[in-house]
Every structure is written in C-alpha cells, then in structure tokens.
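*Asks:* The following blocks contain the structures, represented as structure tokens.
Every number here is computed from the coordinates shown, using simple stated rules; none is lab data. Not measured: the values here are computed from a predicted model. Cβ atoms are built from the backbone, for glycine too; each structure is taken alone.
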Structure P
Amino acid sequence: MNAGGRARYAGFAFVGPFLLLYLVILIYPLLLGIGLSFDHADLFGARRWAGIDNYARLLADPVFLRSIVNTIKLALLIVPPLTLIALLLALALNRATRAAAIFRGIFFSSSVLSVTIVTLIWRFILTPDAGLLAYGATALGLAPAPFLSDPSLVIPAVAITTIWWSLGFPTMLFLAGLQQINPDIYEAAALDRAGKWTTFRRITLPSLRRTLLLVVMLQTAAQLQLFGQVQLLTGGGPGGASRTMVLFIYEAAFGRWELGYASAAAELLFVLVLAVTLLQYWLVTRREPER
C-alpha cells in the first residue's frame, strides 16, 4: 500500500468513531421518528399504519398552528436583539484590561446556569404579586404588570428571560471574531483619519460577516426549539398564548402518549428549522465574492 492509501485509511480510522456516534445518536433517532410519524402509536398499544393522517390532523389543529405562530414570534423577538446586544457587548469588552476580563466572565456566567435556575430567578422578578418588578412598581405608585398571566405580555417576558440567559455565548463568539481581525488594518484606517463609525462599517462588520452568520443561524435554530423557559415559567399559558412547538410535542408525547402524532409534529419542526437555516445561509452568502 502506498503512502496515499495509508493516509486515507488513517483518516477514516480517526473519523470513523465520530461518524458511528453521529449515526447512532442523530441519524437513527431521526429516521425512527420519521417512521413513527406515519403510524398511530402510543405507549401501550400496537403501532398501526396511519399514512399522512397525523400530518393532516396537525395542519388542521388550531393548537398546533398557534404554537407555530408563538414559536416564530419568540424567535423574532429574541434573535435580532440578542445578536445586536451581543455584538455591542463584544465591542465594549474587546479590551486588554483587567476590568474587561472581569466583565467578560460576568456576562458569560449567565449562559452556564441551568434553565431551572434561570426560570426561578425570573419568576422571582416577574411574579406580579411578590416579584421584584412588582415591588418596584408599587414603590413608584404603579400597578404591577401581570407579565406571566397577560397574553399580550407573556411572549415578551419569555423573550427577555431567554435573551438574558443566552447572551454570553454569542458575545464570546463575537469577541473571538474581533480578536482575529488584524490590528494593522485599524492602524491604516486611523492614518487615513477614518472615524469610528466608518471603521466599524467598512472594517469591523465585514470582518465579522461569517461570525454574524454563525450567531444568527445558531440562535435561530435554538430559539425555534425553545422549551424549558416556557415549560417552567408559564406552562404554555395563559390559554396557550406561550405554547411553543416543542412544548406541544412534549404534551402530545408525554401528556397524551400520542407518539405518532408527536413525531409528526417533531418532523415538521425539523423541516422548519432546516428551511429557515438554509434561507439565512443563502441570503447572507449569495453576494459574497468567490474566492
């Protein structure tokens, strides 16, 4: 065997375990879920072929359709401000000082908290009877806002909770991207007397293009699958105003044991996440010059 053949087999040997793990953990459950979505199945009965009945039922189910709307609303309320705030924080913390290092740790610390802890913190803040905001509003002579029981306020409340929790990771990604930019470019811009806004628009932002795409894609995929905050903060209420697609899937699978129906909903969620991610990638990269 020549050197090229040995190198090829060595590469397969290194990649093989990961591919096997990928197939077992990701691909097999995906294929199993696709098969289950075409069956009438529950935990206690035998599986029966359903064809596309589960999908037809989903598309006629107002609860499921409302969960799609709620999920998209949350993604739109979370991803743009989260991306903007993370970028601004990264720009502010991109300093080689002790204070900047301390603040980087503080802002990243929220991301390592579990969803249960985050929910407990924000329930304490948002509870209208005894929450932190309620005390502040009462002290100012205002009526406490029912953030978790008003259908018009519950989605923004969940969005704020999620932004606070998720802020650390995209901030670190932007910081990593900023530190990859060659300082000589900024020095050249300073010699040309470019202002801060011009430098940001012409140098920083184009250099962060791929990082920005990564952050938006990751956060969109994550927020379309939002579950823990809604389940623990509101349980999908009031009146289904905050029920997301993943919470709908959870209730169908483990509340009513309709495994085939829940699998069909999960496959539609997978298609939605994939379509949105591919659309974002195409919109951002279609005008990039070929290298």
Structure Q
Amino acid sequence: MKSMQYIKSILLTAIAPIVWGSTYIVTTEMLPAESPLVASTIRAMPAGIILVLFSNAYPQGIWWRRIAILGLLNISLFFYCLFFAATYLPGGMAAVVMSIQPLLIMVLSRYYLSMNYSVLQLSASGLGAIGVALLVLNSESQLNITGVALGLLGAFSMALGVVLTKKWGKPKEMTTIGFTGWQLLFGGVALLPTSLWLEGIPQQLTLVNYAGYGYLSIVGAMLSYFLWFRGLESLPSVTVSFIGLLSSVSACLLGYIVLGETFTWWQSLGAIVVILAIVLVASPTRSHSNVVIEN
C-alpha cells in the first residue's frame, strides 16, 4: 500500500516538470516577444494571490521570513537566472547547465538534512545530465561564461530552495495550497520592480496573449507548483530533483508534436537515459532507505 502511495506521489509530482516543459512553446507562440520577466511576474503573482485568498491562512512569527526566503529561492531568483541565462546561452546549453541541480541537492541535503547517498545515486546525477545533453545539445551550442554563471546560480537557488523546503516543512496551520500561494506571491512581488524597470508593461495585448498568460499562471504556476511542493512533502528531496529533469523531455516532445521540430534518435536515447536516472534514484526501496531528519 505504501509503495502504491509512493508511486502515486511520483506520478503526480512528475506533472509539474512536464507542464514546465510547455513553457517554451507558450512563451514563444502566445506571449509578446522580449518580455520574459513580465511573463514570470504575471505567472507567479496572480496565482499566489488567488491561492492565498483561497487558503485564507497567513504565516506566523518566523514563517514570514522563511516563506519570503523560499519565495525568493524557488520563484523569483530562479526565474530571473533561468530567463537571463537563456539570453546568453542557447536553450539547450542552459538546460544542460541547470541539470546539475540534482547533484547540488545531494550536496546540500548532506549538509542540511544529514542524508547519505550511494555511488549509484551519485552516478545517476551524471547520467541525468548526459540524458539532458543528448536531448537538447547540438553542434552549434557554445559556452558563454555569463550565461553559465547565471545558469549555475539558478540551479543553486532552486536546489537550496528545495532542500530548505524539505528541512523546514510548512506551517502546521497552513495547507499546501496556502504554502504554495505565499511562495508564489512573495516571488512575484520580488520580481515586479525588476520586470517593470527592465521591460515595462506590455502594450496592445491580444486574446492569444491573455490566454498564454492565463495558462502560465493557472497551469504553469498554481497547479504545477502545488503538485511540486506536495511532492516535496512526501518524497525525498533528491527524488524530486531528478523528476524535475522531465521538463527537458517534455519540452522536446512538445516541440516535435506541436511545432513540428525534429526529434532524433539521439534525443530519444537522451529521454530514455533521463527516465533511467529517475528510476535508479526513485525506486521505493532505495528512496525509503534515505530517511530525512527534519528539524
């Protein structure tokens, strides 16, 4: 019975990165060009407001500071680094740089959560990065130091956010809906000044633009982040981080299905390698052997 609940948690959590994989298509096909930070703000802040109002729960005491930190790490700083890394790097290279996140989570979990990992699990992190590289890299991909630095900072931001979320849990009086909402709200508010300063308010929006913003906010934030934080409550942090690699698989498959982009045998192999890495880390016996000590 516990194994079935564990598998259910994995499948529900996997919906989040699969949805995130659709962000590229929605951004390029449905949103105004050159306004990624505005899109990030609209994605996070309205979703946060709706979830907070729905949950009708408020942080108390130390939790104001903790949720502000989590909102900064999981939402605003991560979004900022992700989008600006993509301006310096090809999307594929940015994804490869970000794929170091599972390894970062292992290192941080060792320090913050007193967790130990096997050689197989450490090897799986390299396997996951190789799978992402096969999925998204091409012969024209080039490194840019600024882009790599931003990508690494974004990966570290999300990794630290995941580990601290696991360490702190959520307020006892707050549901996962409220916990998700407050992080999105804090993250969106933190992004707002920068997005308005650098990009301003988009002009002459169309119905397609509104639909794109609505999708990003409702599906790409409210639903996906709720499932993501729900997964962090019931699964080991490193398992969740590996599940996050599915966003690259989703992006490539959706590009092939929706936009008619190529999907080569190398990319198919990459998808298989990513899934294999997830299976190696997420098997119930192995994951349950890593008990998280929460303070």
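*Asks:* Compute FRET efficiency 1/(1 + (r/R0)^6) of positions 117 and 173 (r between Cβ atoms, R0 = 25 Å, to 0.05) for each of P, Q and report the one that scores greatest.
*Replies:* Working: P: 0.65; Q: 0.15.
By FRET efficiency 1/(1 + (r/R0)^6) of positions 117 and 173 (r between Cβ atoms, R0 = 25 Å, to 0.05), the leading structure of P, Q is P.
*Asks:* Of the structures labelled P, Q, which one yields 40 when relative contact order in percent (Cα under 8 Å, 6 or more apart) is computed from its coordinates? Could you put the intermediate results ahead of the total?
*Replies:* Details: P: 29; Q: 40.
Considering all the candidates, the number was obtained from Q.
*Asks:* With FRET efficiency 1/(1 + (r/R0)^6) of positions 53 and 213 (r between Cβ atoms, R0 = 35 Å, to 0.05) computed per structure, which member of P, Q shows the largest figure?
*Replies:* Going through P, Q one by one, FRET efficiency 1/(1 + (r/R0)^6) of positions 53 and 213 (r between Cβ atoms, R0 = 35 Å, to 0.05) peaks for structure Q.
*Asks:* Upon calculation of helix-only ellipticity at 222 nm (-39500 (n - 2.57) for each DSSP H run of 4 or more, over all residues; to 500) from the atomic coordinates, which of the structures P, Q produces -24000?
*Replies:* Values: P: -21500; Q: -24000.
Answer for the origin of the read-out: Q.
*Asks:* While we're here: Hey, Rg and Dmax of the Cα atoms in Å derived from one of P, Q reads 18.3, 55; which structure?
*Replies:* Q
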